[in-house]
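Engineer: There are structures below to look over.
We did not get these values from a lab; they are worked out from the coordinates using the rules stated. Computed from a predicted model, the values in this text were never measured in an experiment. Cβ atoms are built from the backbone, for glycine too; each structure is taken alone.
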Structure P
Amino acid sequence: MSDAPQPRGPAVLTGTAARRVVLAAVFVCAACGLVYELALVALGSYLTGSSVEQTSLVIAFVMASMGLGALAVKPLLRWPIASFAAVEVALGLVGAFSVPFLYAAFAWLDLYTPVMLVAAVAIGGLIGAEVPLLMSLVQRLRAQEAAGAVADLSAVDYGGALIGGLAFPFVLLPTFGLLQGALLVGAVNIAAAGLVAGWLFGPALPRGRLAVGGACAGSLVLLGGAAAYADQFEVTARQKMYRYPIVHAERSAYQEIVLTSDRVGGGHPPDVRLYLDGDLQFSSLDEHRYHEALTHPAMAGRRSRVLVLGGGDGLALREVLDYRDVDDVTLVDLDPAVVRLARTHSWLSARNRGAFEDPRVEVVAADALTWSRGYDGPPFDVVLVDLPDPDSTDTAKLYTVEFYGVVAGLLADDGRMTVQAGSPFFAPSSYWSVAAAVQEAGLSEVPYHVSVPSFGEWGFVLAARGPAPPALRLAPDAPELSFLTPDVLDAARVFPPDRLPAAVEASTLLDPVILEYQRREWAGY
C-alpha cells in the first residue's frame, strides 16, 4: 500500500475541486474523531456514574495522545496517501469497536477505566496523526504557505468538530444508540479514507490502489457484520451484569432502565427489581419497608397537598394515596420513560396499585431542582424527596444545601419533608453530609434508619421549618402497615456508636463533597 515519495501527485480531480474533496474529508474526519471521544465519555458516565471524572480522563488522554500521534507520524509523511488510508482505517475500526469492547470488559471482567484509557490513547494518537497527513495531501494538490494551509485546515477541522458534537446527542444517540452509532461513524470514517486515498489519489497509487480499496471494503464489511449482531451482543452483555433474567430493558433520553425477575411466569410472586443505570431502585420483596419509612412519618400532620420529587415508579405515591384526606399530589420525575413503564408494565402497575390513574395525581416530567426553583403555586404540606443516589454530578446537585433551601421554600409553615439519604452503615459520611446539608438549609432535622435487606441499613432525614425538630411518629389514622410501627420508629432514631455523626461537610453546588464521599465509601462494595 505504498506510493513513491513525491511533492506532487496525479489525482482524479485537479485544482479547486480536488482540494475541496480533501477539505471535506478533513471535516468528516474531525466530526468522527469528536464522536469517538464523546462515545467514551458517555459510556463511562453510563457505567461508572462519574461524568466529570470520565470527561476529564478522556479529554486529557486523547489530547496528550494527539500530540504524540502527530510526532509519531512524521516518518510516514514521505508516503502520505497510503499512510492516511492506514491511519483512517485503523481509527475507524478502533473508534467503532471501542464501545462494544469496553462494554464487554465491564460486563465480563468488571474492568473499565484502565481499558478506557488504552482506547483513549489509541484514538487520540490516530487523530493526531491525521492533520500532518492531510496537510501533506493538501500541499500535493497546491503548494501553499504553511500558515495559510494550517488556517484552512483548522477552520474546517473545528467546523467538523462542531457538527460531530451536535450530531452525537441530538441524532446519533436517540436514533441509533451508542453501540450502533459508534459502528456507523466508524463506517463513515473509513468511507472518507477510501474516497480520498482510493479514489481521489488513486492514480498516484498504481500498486497500492487495490490494497487501499480492499482494506476499506473489508473494514466496512466487518463493521456491517458487527452491526448485524450488535443487538444480540448488547442483550448478552447486559444480562451478564444482572443476577436475574431481564424482562424489560430500554435506554431513555436520560438513563438505562432495566427490570429483572427471578422467576418469569412462576407460580408465586416474583422478585421484581428495577435498575436505573445499573443502580438498584427497589426489590419487590422488601420495597414496602423503604417506602413506608420514607412516606408515613412525613404524613403525620396536615397533608392536603403533597409533593413527591422523584419516585417515578409510583411506590411512594401508593403510600401517600392511602390517606383519603390527601387532596392533590404532584409528582416530579425527570424521566417520563420510568413513569410510563410504571403505568403500563403489569408487574409495576400492580405493585403501585395503579397510583398514576388516581385523579388526585399530577405528573410533571422535569428536573427536580429546575422545577422547584420555578414553582410559584401554593405551598405543600408534605414533600417526599425520593431521588437516585448522589453518585454522579447529575444527581449530586439534588443533595446540596442550595437544593434543600429551594425545597424548604415550597413547604407550608407546618410542613414536613423526608429525604432518602443513603446507607448510614455502608456510606456514613454521605449520609451525615445529607443531614448537614438539610440543617444548613435552615431546616430542623431528625435522622433515622431502618433495615431494607436488598439495600442493607438505609437512612432518611425528616425535616421541618423552624427551630424545633419534627416528631418522628405515625399519624393516629395511618393505614395498617406491613413493617413500620411506633416501636420500629422509636428504634429507628438510635444509631450505634460506630455510625454516629462524623465530621463531614455539607455538599453544595460549587463543592459537591458528597460525590467524593460516595466514591470512597462504596468503592469496597
Structure Q
Amino acid sequence: MKIIDAKEVASLIKDNDTVAITGCGGSCSPEILLKSVKESYDQYAKPRNLTVVAGISPGNLTEDAVGMNMLSKEGLVSKAICAHLGMGKLFGKAVGKNTFPAFGLPLGIINHLLRAIVGKEPGIISKIGLDTFADPRIEGCCINDLAKKEPPIVELLKIDNKDYLFYKSFPINVALIKATYADEEGNISFEHEAVISEQFHMAAAAHNSKGIVIVQVEEIKPAGSLKAKDVLIHNKLVDYVVVSKPDLSLGDYNLPIYRPELTGEKKIDVKIEACPLNVRKVCARRSTMEIKKGDVINLGVGMPDLVAKVVNEEDFIHDIYLSIECGPTGGIPIGGVAFGASINPDSIISTADNFDLYDGGFLDLAILGLAEVDKEGNVNVSKFGTRVTGPGGFINITQSTKKIIFMGTFTAVDLKEEVKDGKIIIDQEGNKKKFVDHVEQITFSGKNAINNNIQVLFVTERAVFELKKGGLELTEIAPGIDLKKDILDQMDFKPTISKNIKRMDERIFMPEKMNIKKDLI
C-alpha cells in the first residue's frame, strides 16, 4: 500500500479503463478521487473513454460539481453501467442526451455481478429483470439509444424449460472507494460509514481482475490499531490510499459529520413531526393501512418516505421493521440527499447480502412511488424522455416481495388539490396523466407479478386499484371524487370497476389521528 496525494490519482487511471465507483446517493462517495479525475481531464484531457460502474451512483440531486456530475464531460466517459443515475443530474442528463451508451442494471444484479467478477465466474443467472426493460426481448438493460448499438450485456437462458437472464461478467481495472480509516499497513475500516454498499466487492473485483484499488480515508492509524471486525478490506487488496478530511461545505451530502446513530454505535431519541393533512398524507395513510405487525418493509424515495411519519404518528413504528436496499434494517430511514442511511438501525449488512435476502422473499411489503402505469399494470420509474434515472433496486424489490403498493397522486404537473371537510377538493387538474396506454419503459412488469402471485395495489389520493389478470381494477374511491370526471376521464384506458367498489376509509381524510394500531394483525 502506498499513500499518495489526491492529484496523483488520475495518472493511475488509463484511457479506456473500467472504473468501479462506490457510493449510495449521498453516502460513501470518493469525492476527492473523482475530483482528481475531473481536474486532470479538464487540464490534460486524460483519462479518456472510461467505462464507469456504480450502484446508486453518487450525487446530491443537483447539478453541483459532486459525485458523478464530475464525470459528465463529453469524452471522459465512454460507457456507464449503473443501477441508478438520478442523484447526479448532470450525469443523468448526459445519458439522456446520448452522450455515451448507458446500461441500467437492477441494483441487486450489479452487486451480485461484482461478486461473480471476484470469483472469476462468467456472470450470474437470475430471474430478476424478466419481462422488464432489462429483458433482452425488450431493451436488454439499455437506457439510451447508443446502448442499443453496443454488444449485449444480458442474454435469455432456458433452464428446465424456465426463462432466466444471464448477466455477463467483465473485468474491473480500477476501484475508487471511500472508507473511514487505513492503518499503516493498508487495512481499511468503515467505522464512520452509514452504508456498507459495494466497497469490498469492488475492491476484490479490481484486485482479482489484476487492476488497482484506490481508497479515500479520513486518517491513517497505527499498524495493528484497527479492530479486525471493522476492517472490511484487507491490505492485500489495497494499492493506494489518499487521506482527505470530509468536506463540511457539502451539507448532508456524503455525511461529512460523523453521526453514530447511523452506524449503530449508539441510539438516540428521534422526534418525527407529524405531516400536515394533504393529498400526500392521504396516499401515505391509505398505504399504511396495508401494514401488518412484524412486517419487514421497504420504502421508496419521495412520497413513500411519509409512510414512516404516519406509522410513527399512529404509534406502531416499533411494531415493524423498515429496510433499505443499501443494507440497514430497523430504525428510521433518512430521505433526500442522505438516502441509504437509517437512524438507529438494528443491523447494517452489505448491499449484496441484503439483495440475497430480498431476492429470496425477505420483504413482506414494499411501498414505492407511482410515476407512470399502463393498462397492463406495468410501471415506469426509470426513464421519461431524456430524463433518465435507471431502476435502482426497484426491479429486485418488486419481483421478489409478497405485496407491492405503488403510491402517488393521480395526475401530475400543476396539480392543485386540498383535503377539506373529509373530502378531496381538486382546484386544478394536473396536466400530465399517470395512467397511460403504454409506459415509456417497463421497470415493473404487471404480467410478471400476476404469474408470481404478487399482490399489487395502486394507491392515489382519489382512488385505489388492484392488479388483476386482466389489468387494473378500481376498488375504492375517495369522498368528493366524481368517478367519470376525476378518474375515468383522467386515464388513457378504462379499468375494470369492481362490483364491490367502496369508499376509502373516512379516517384517512380527517385531521385527527386514525387510531389504526388496534387494526394491526
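Engineer: Given that FRET efficiency 1/(1 + (r/R0)^6) of positions 108 and 324 (r between Cβ atoms, R0 = 41 Å, to 0.05), derived from a single structure, equals 1.00, which label among P, Q identifies that structure?
Structural biologist: Details: P: 0.20; Q: 1.00.
Value 1.00 for FRET efficiency 1/(1 + (r/R0)^6) of positions 108 and 324 (r between Cβ atoms, R0 = 41 Å, to 0.05) corresponds to Q out of P, Q.
Engineer: Once mean count of other Cβ atoms within 10 Å over residues 68-75 is calculated for every structure in P, Q, which label goes with the largest value? Walk me through the intermediate numbers first.
Structural biologist: Details: P: 15.5; Q: 19.9.
For this comparison of mean count of other Cβ atoms within 10 Å over residues 68-75, the top structure is Q.
Engineer: Still on this structure: Comparing structures P, Q by FRET efficiency 1/(1 + (r/R0)^6) of positions 132 and 468 (r between Cβ atoms, R0 = 35 Å, to 0.05), which one has the largest value? Provide the component values of the computation, followed by the final result.
Structural biologist: On the way: P: 0.00; Q: 0.95.
Structure Q gives the largest value of FRET efficiency 1/(1 + (r/R0)^6) of positions 132 and 468 (r between Cβ atoms, R0 = 35 Å, to 0.05) among P, Q.
Engineer: Quick one: helix-only ellipticity at 222 nm (-39500 (n - 2.57) for each DSSP H run of 4 or more, over all residues; to 500) came out at -16500 when computed from one of P, Q, so which one is it? Don't skip to the answer; put the middle values down first.
Structural biologist: On the way: P: -16500; Q: -5000.
Going label by label, the one that fits is P.
Engineer: Say we calculate mean projected area of the Cα convex hull in nm² for every structure; which of P, Q gives the highest result? Present the calculation step by step, with values, prior to reporting the outcome.
Structural biologist: On the way: P: 27.6; Q: 23.6.
Greatest value across P, Q: structure P.
Engineer: Given a value of 20.1 for mean count of other Cβ atoms within 10 Å over residues 204-211, point me to the structure among P, Q it was derived from. Show your work: numbers first, answer last.
Structural biologist: Values: P: 17.4; Q: 20.1.
Corresponding structure: Q.
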